[in-house]
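What follows is calculated from the coordinates using simple rules that are stated; it is not laboratory data. It should be emphasised that the depicted structure is a prediction, and the values quoted were computed from it without experimental measurement. Cβ atoms are built from the backbone, for glycine too; each structure is taken alone.
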Structure P
Amino acid sequence: MNGVTGRMGYRQHLVRSLLRLREEGGLDLGDGTTLWPEPVLVGRREHALRALAERHGLEHWSTDLDAVLADPSIEIYFDAQVTSAREEAVKKAIAAGKHVYCEKPTGTTLAGAVELARLADAAGIKHGVVQDKLFLPGLLKLRRLVEGGFFGRILSVRGEFGYWVFEGDWQSAQRPSWNYRAQDGGGIVVDMFPHWEYVLHELFGRVRSVQALTATHIPQRWDEQGKPYDATADDAAYGIFELEGGAIAQINSSWAVRVNRDELVEFQVDGTHGSAVAGLRNCRVQHRSATPKPVWNPDLPATEAFRSQWQEVPDNGEFDNGFKAQWELFLRHVVLDAPWRWDLGAGARGVQLAELGLKSAAEGRRIEVPELSL
């Protein structure tokens, strides 16, 4: 596990996924056997790795990635490093014959991401990319509605994502400073457009075109040492995506917006037969038979409580942590050859959309998104 000293790698992948599996007694493979994950922590900071290992009672950690990859007892390489370091490390893991699972984006360029997918296929290893939002309770409920035909013909998808990330001067920032420096691989497009690609692709259809406008709303921020720096990366992106089948998606992504919605991300889907609003956990619907008939009259105050006219979609089941759920699927894929479709090719599609989104913003035009040939 390379990069677990970072916030996401530590909290979601190590603590809430693999260590949680160990707390539960391992992963039941359904045939009387149990898979027991044994994490090997890898990183550059020896003191941080030692502290994590001691905190969680783990035996294995190293600052020498090459030595770890040379160990035949280690079967899977996981990468949650900063994006700029990912390609080289994943190539090494593929060359060493390890199965690969990694965070997104899988590369700093489309060419690099495609090369990783092709190298992994040629090596005959199992490979995957984290696509955690597909496993959120709210989006699982939304998928249930789509597959059940609730919407009729889907017309549009509108997404709002983001929150105010403090500048770092009078309150510390909630995200690392490299996120706001383009030269270090930062930017909200390269971070979030890969997410929007797989969410749209899996639930509503392949993205056929993109038109984006980006902005750096906060031009100066303060780093972890309290020093000011120029924010050179985009901190907001406003995207329009044409989907296969004719639906139109509009998604706003921003680290310079104050939240006036129920959850940090929400998607509204409108169809001929009904609509839904889904967030991280909740999902509300309004069927056409229960749709009110508002009349525009700016001279009178609104008489309808519009939010109260929507119905909550029940859980109808238990939802596990999304990162852990996908880890379990990947481990089953490696050990049992269970079905798996979120490979490095899917990761490359996310990088492609981010790259074309930035190109669209730079050139001020709509750009077609061709199907990738891997």
Structure Q
Amino acid sequence: MANVVELPIVTPPLRSNWSPPQPSAKSIAPLQERRLLPAGPAYLAHVRRTIHNLTFEEHDKHAEEERKRFEALNGNGLNGEDDLGVGDEEETDDILLLDPKEWKKQDHYAVLGLSHLRYRATDDQIKIAHRKKVLKHHPDKKAGVAGDSNDDAFFKCIQKAMEVLTNAERRRQFDSVDPYYELLEADVPSANQVNKAKDPQKAFFKLFGPVFEREARFSRKQPVPLLGEFDAPKAEVEGFYDFWYNFDSWRSFEYLDKEVNEGSDNRDDKRYTEKKNKSERARRKKEDTARLRQIVDVALGCDPRIKRIKQEEKEAREAKKKGKTGPNGLTPKQKLEEDKKKAAEEAKKKEEEDKVAKAEAKKAKAAAANAAKKARRQQRAAAEGGAA
């Protein structure tokens, strides 16, 4: 049972120099009745508790569940803000134990927790991911904590990842050799996988669709035509393969260049290293072009749309040979050409007849003029003879 303790409260005495306040000369406004409107989060919480007949504990539990559901839908951002879908990726031991000296071997997207976005990550998403990692792994956060957490080394990896991914040129170089896609590039579908599938048509689009979508990120020309559908017209299919056979790639391999030995001032050593790097970049670029050309060759060889187009063209040629001929054995197109030819010949014949008729009329007119002239001469001669 609780004990009740009564504390005596004694008011302090008035000060010796205290005097009552003087009455104000201002008039006091008359009292007015005002209507207050209930509002605010406290009133809304009261309404929810009243309507659903909830206790304070039940209401708080329900509010916490709604908060978690909202975070799951919109992402758990910093300070309650939307994190633009960055989320919180699990940090494996391999990631946390990275050596900052070997920064070229690290996956910068995985370090910042952007493995699910990679080259699609925007600048804002990279900044948010970096801020999350800094708040979690800053060395000052681990100061005085027992045990070696290696956070100082991992924090350097975070800073290096931010440095690379916020530089447009260096990020493009890293995206060109992204280690995540190296395994995917090696696993290219073959013609046997398509032909031996239960539904070759469905298997072709399922296997090759993601491949061309993945390779499209290297194109200088945008937009990039993707694989499309089975019923695509001939012009679209031809345009697709024409684009990919003439693919203009921005992919480069400078990120894999070997560094010049530290502390070396030998110019010959630097020139040799630069020459070697240039040769290696050209070799890798040539191999990448051949790799992509091989993918397009395999896709063209087992594309079901090519067979469909050839079959449609064959049927059209057979229909042209066999069917839809008129009584005289001519197709509508041939009949139209024959009618045009006849009309041209008739027009030419009529034109020649008009020319002949005009020439004869001209001759007759000239002969009549000559005859009239001759008759006038004879008349004048007769008149002169009678006068004599």
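For which of P, Q does helix-only ellipticity at 222 nm (-39500 (n - 2.57) for each DSSP H run of 4 or more, over all residues; to 500), calculated from the coordinates, equal -9000? Going label by label, the one that fits is P.
Out of P, Q, choose the structure whose coordinates give mean count of other Cβ atoms within 10 Å over residues 89-96 equal to 11.9 when calculated. Answer by label: Q. Thinking of P, Q, which structure, once FRET efficiency 1/(1 + (r/R0)^6) of positions 9 and 313 (r between Cβ atoms, R0 = 35 Å, to 0.05) is computed, gives back 0.65? Corresponding structure: P. Taking distance in nm of label points 7 Å out along Cα→Cβ at positions 17 and 257 as the measure, the highest value among P, Q is held by Q. Which one of P, Q has relative contact order in percent (Cα under 8 Å, 6 or more apart), as calculated from the coordinates, equal to 21? Matching structure: P. Comparison across structures P, Q (criterion: distance in nm of label points 7 Å out along Cα→Cβ at positions 185 and 201) gives the highest value for Q. Assign the value 89, 46, 30, calculated as semi-axes √(5λ) of the Cα gyration tensor in Å, to the correct structure from P, Q. Derived from Q, not from the others.
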